[in-house]
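In structure tokens below, several structures.
Just so you know, all these numbers are worked out from the coordinates, no wet-lab data involved. Worth saying up front: this structure is predicted, and the values here are computed from it rather than measured. Cβ atoms are built from the backbone, for glycine too; each structure is taken alone.
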Structure I
Amino acid sequence: MIEPRGNARQIADFGDAALAERLGKLWGQVRVSAADKKDLIERWRSELSAEVVAAADRGHGRALFARDCASCHVLFGEGRKLGPDLTGSNRRNLDYLLENVID
């Protein structure tokens, strides 16, 4: 699945002024992640191996969603429609999740 926001951030990370200007005209302002956010994303990416994710307690994840996310987001019909509905988001892509949760 193509994730346009992630692709726009990658383009912005190149540091090419002309490319950034063109991207801004087509996409709008693309904020590059701060160094501390990038470090945190990298730390979590290294800790969340495929084995760790496969062994995760899904019931605990549902409880975390209900406690921390459902006041703004909907997932499979549960929660409030204040923020984006997460049901169709790219939840299987760890990079997508980390960037959107941490940054």
Structure II
Amino acid sequence: DFQSESSKKIKKRIQKARDIQTRRYRKTRLVCNSDLSAKDIKEKISLSAECIKLLRQAVGTLHLSARTYFRTIKIARTIADLAGEKEISVSHMAESLQYRPKEMGA
């Protein structure tokens, strides 16, 4: 349960996620998920059919921009890394969508 995690455990989990990203991108110019371009995301991140479906629904319903679409995938990849998961799950994608910027006046 992440809600009751101590600061020490959180710090350890973050360092582990950073280590995962460092290993993943060691032979590239990238350091971490936030460095990914749209092209990098298309080449390096695979999404399940369920994740793609959720993301497409969000694009249609929430009118996500291309920038927000790709940012959502990067955040989902980071959430999966923090959980120690190799693949991005639908729950990771759903959580990532919760962090999207809200439209002004909405």
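A value of 1.3 was derived for distance in nm of label points 7 Å out along Cα→Cβ at positions 56 and 72; which structure in I, II was it taken from? Considering all the candidates, the number was obtained from II. For distance in nm of label points 7 Å out along Cα→Cβ at positions 48 and 88, the highest value in the series I, II is held by structure I. So log10 I(q)/I(0) by the Debye sum over Cα atoms at q = 0.19 Å⁻¹, computed for just one structure, reads -1.01; which one of I, II is that? The read-out comes from structure II.
When relative contact order in percent (Cα under 8 Å, 6 or more apart) is computed for each of I, II, the one that comes out at 28 is II. Structures I, II were shown, and helix-only ellipticity at 222 nm (-39500 (n - 2.57) for each DSSP H run of 4 or more, over all residues; to 500) at -19500 was computed from II.
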